[in-house]
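These notes open a run of structures that come right after.
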Structure P
Amino acid sequence: MGHLRQRTKGSWQITIHQGYLDGKPVRFHETMKGSKDMAIKRMRELEYGADHGVPMPSGEITVQAYLNSWLDGYVKVACCQRTYDGYATIIKNHLIPNLGHILLRKLQAETIEKYYGKACEKLAGRSVQHQHRVLSEALKAAVRKGHIGRNPCDLASTPSPGKRTMRTLTIAEVQTMLEVAVSTPYYPIIYTAVSTGLRQAELLGLRWRDIDMDSQSLSVSQVLYKRKGVCIFKQPKTSGSSRRVELTPKLALFLKGYRTQIEVTFLERDRVLGLDSLVFAHDDGTPLDPCTVTHNFARIVRRAGLGKVRFHDLRHTFASIMLMKGAPAKVISECLGHASVAFTMDTYSHLLGGMQKDSMKLLDEALPSAVTPTSNGRQGTG
């Protein structure tokens, strides 16, 4: 049973009766600012929690203490290392410096919105949205554990992420890029990237056992990430990312010849190229550094006069060329390892507008000419 008492104007004390201990009543007290309706709503939340066995909120725990506890508890146990690293960066570099001093039970949506507005002055909307996602996930857990009655992030407005600029290369630009890249050690991975749509981490984790020359296909079964200066191999994050991708005949022929070259290099070093050897690696078989690949790719596209193009844009280029050539959206989605066809279509919807004209021409060729009614009721050919 709860009781509400006004302390001062706009300040309320909520008291929740929790039963008796050694014959003495046990009560929980919480003070909040706001309207009476807000205080009543908060009291109902606490009453509901008490009736369902949810512990009362921890009075003096700060946002900083809670986020650190959530990060080193739930996130470390339930999430992969890459996710943990990303969450830790956001929490320690952004959330704690700006919200960490506030008592968890006093964190309000208005305070969160004020911080988002301040953050947007220096950061992109998408970056602030990532912070909101992490904070909201943490506070959902706080609600489940009874630290707070409601997630204030549910009431906070978030900035629009905006559309991320997507750079796709034309077929002519791809040819120009490859002409420059062919004289570098990075030509094989670049040619494979634009021919398959694989992510950089998927390409760097590719082994020769993952490539089936007979069926002209490859399997994505591991990825390579760099963490704290060390390259580590992991399984793909989702089941959709673990997939089989068909090779173009040109790529299959190239990889066959490329493997022969690598086998010669290995023999010169008195080594044997095994099935677990990486497809794209240094001459001694050690993994390529993702940062090194990224930096060298940037040099190649600058030399090719293509401006600012990221390695990841080769994936977008693959998808755009496939769409332009009429490949079904489902096939493209499967090649890219997307969670759904809907996500693929949403990501590349801007490319579809330019394809409507060609599609309408095909439809025009398929349908018969229209017949226009004449004034006397007879049909005339349109």
Structure Q
Amino acid sequence: MRKLATLITSAALLASVGIAKEIKVGAVMPMSGPLAAYGQVTYEGVEFANTLQPTLKNGDTIKLVLVDNKGDKVETATSTTRLISSDKVVAILGALTSTNTAQTIAIADKKKIPVIAAVATNDKLTTKRTFANRVCFTDSFQGEVVANYALKDLGLKTAVVIVDQAQVYSLGLAKAFTKAFKKGGGKIVKKIKVTSGDKDFKAVVSQIKSVNPDFMFLPLYHPEASMIARQAKQVGLNKPMFSGDGVANQTFIDLGGESVEGYMFTDFFDYSAPPTQRSKDFIAGYFKKTGKKEMNSFTALGADTYNVLIAAMNRCANPEDSVCINKQIKSTKGYEGVSGILNIDKAGNATRSAVIKVITNGKAVYKTTVNP
């Protein structure tokens, strides 16, 4: 009888192993090109989170399928289409910048494939898009954080805004900051337009110097922001500079050198002030695995896109049901993420805290946390 019971148990185990499937999850990231600094650290978080939790509760294995969009809109469209049509992914993580993420969402939404963005902050990304989600804050919140901190904490009353007219991220953040800054009593003395890829900002910094603002707000990505900082110092323009999360990486500091000393920016997370137990555990594991002593905030956000997705899939009777997965992502409440406590609403937008950092002695140093 005992042998029979053992045989039945063994058969059941073999059957369960046979039933377990491999489920594909797509990732669209700029792993090469001018935005590679963002994609590489974000995917590092996705990948490490996958090693910590490679299977679902039912035993199904998660396989990540990474496609390099090279930071390009056309490549993003091609990558997204391939992941959905050829690889048959049940969800997509990415595609970093707001412009490229909008492209991924537009395609995935028609195919009813949920997208979870790690750091795409443009407010309009989720508008009229059923399958769009994110774990980062929006530009409207980020813009208010910068405006209020400049006005109330630093006593800065006038600003010049430098906006990249080629990036929806820059346009959206500039708009949000301007609205909040004016509402708080601040004055925008000049708005200057630049374009991604520009390298000569002598005329720009000369204009800023002539109007003499209290500070400069640069809702840009790190290549342009670092060059403006360098060229500003060359003409003796030593005004405080503030950016959003677009400069939240070591590459910005490396490119800017001494010119970005004292530079302030908003970010999602700081490894030196872990907000949750999961955060502490993840950081410890990450340091042990990589041998590093620092962790980029985008790595934490990348991990959270994966973890939120897995939690949603585990709540579905069929973890390959993309409609169910999307619904469960939008029911995320009080989730203890690596980057902090996350709440995602029916529109797919996350409510979460922001942090402010300042570059000191070549390092991004945590200043404070701002809660919604």
Structure R
Amino acid sequence: MYLGRIKIRSYEKGLVFKDKEFRKVLSPGKHWFIDPTGKTRVDIVSMRNPWFEHADKDLIISSEMLDTDAHILEIQDMERGLVWIDKRFAGIIGPGQHIIWQGFKDVEVELVDTSQIKFDHTDLSAILASDSASRELIIQRIEEGFIGVLFLDGNLAEVLDPGRHVFWLNSVDVQVKLVDIRENTLDVSGQDILTRDKVTLRLNGLSTYRVKDPIKAVTEVENFLQSLYRETQLALRTVVGTKDIDTLLTDKDSLAKEVRQILTARVESFGIKIVGFGVRDIILPGDMKELLNRVVESQKAAEADLIKRREETAAIRSQANTARILANNPTLMRLREMELLEKVAGNSNLNIVYGEGGLADKVVKLI
């Protein structure tokens, strides 16, 4: 026979088991017991830690002997328990049987239905700061300029605005696809395209776009950026293939305008708005560059020769007009002769020689 004494402190409880059966709870104080068979066991547990875990927790709960000393919780699969200890959030407890000591500390438990997949709470920031939040909650932050498209178990649920969104984990499959709704650019470079006159050009284009309908952008196509890139390529090839090289080189704005019109109609079906399109570069093959340089050089030479001929024609026409005026006006002709004579006298010595046969009279008449 065994006679024993157990001292239980003010913050402890004694759990008495006999022959592997839970018998009773011992309150703080000194307790004597007699164990003739040696099958009695007393487990002393502290209530300073409100979270109570024990290998025989199910036996203790079914005995209903802790009702006044602890919170006995039966949490279902679609429930979670939010626990506050001394007015501070302590953690989230999942489905199952739970014992939380009360009395030594102020303990409050709030049951939450997780079938409502989105979770919101007045103390959400404190809840998310706990270690248990990462095990039970999905936190999705959406920055300004983005939109989130929410899918639950693969089905479209709603569109999420910028901000913080919290969902329960494991109740359903939660997926959020982020869509940038700001104005963006897509560079479509290095496109080798054959023109109508069989010249291969390399074009670099730039599409400016904005996501107008986020739902269409993530549901109508697998990847809207890849689809936009592909449609831009096709639009470029469609337009360039109908034009010759001279038209493309002299009127890039018309090319960009036609591409934008085709592209706008194609991408609207998956929620994209084309803000603008431009052709940055048109790159010619090496031999074509040399040929075009010779053509341009010849054109410029012909233009220069034409200008020279026009100037000569204008000068001859002016001389003919002057001659006609002088022929019809002897006095004006005489004045013109005197001007010429004055120029000659000003630039050199003028010697007048009087000879025979009335030479002097001719000179005097001339003067």
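Just so you know, all these numbers are worked out from the coordinates, no wet-lab data involved. Small disclaimer: the values here were computed from a predicted structure and weren't measured. Cβ atoms are built from the backbone, for glycine too; each structure is taken alone.
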Inset, instruction - Compute distance in nm of label points 7 Å out along Cα→Cβ at positions 51 and 307 for each of P, Q, R and report the one that scores greatest. - result: R
Inset, instruction - Of the structures P, Q, R, report the one carrying the highest value of volume of the Cα convex hull per residue in Å³, for residues 203-338 alone. - result: R
Legend entry - Comparison of P, Q, R - label where mean projected area of the Cα convex hull in nm² is highest: R
Inset, instruction - Using mean count of other Cβ atoms within 10 Å over residues 27-34, single out the structure from P, Q, R with the greatest value. - result: Q
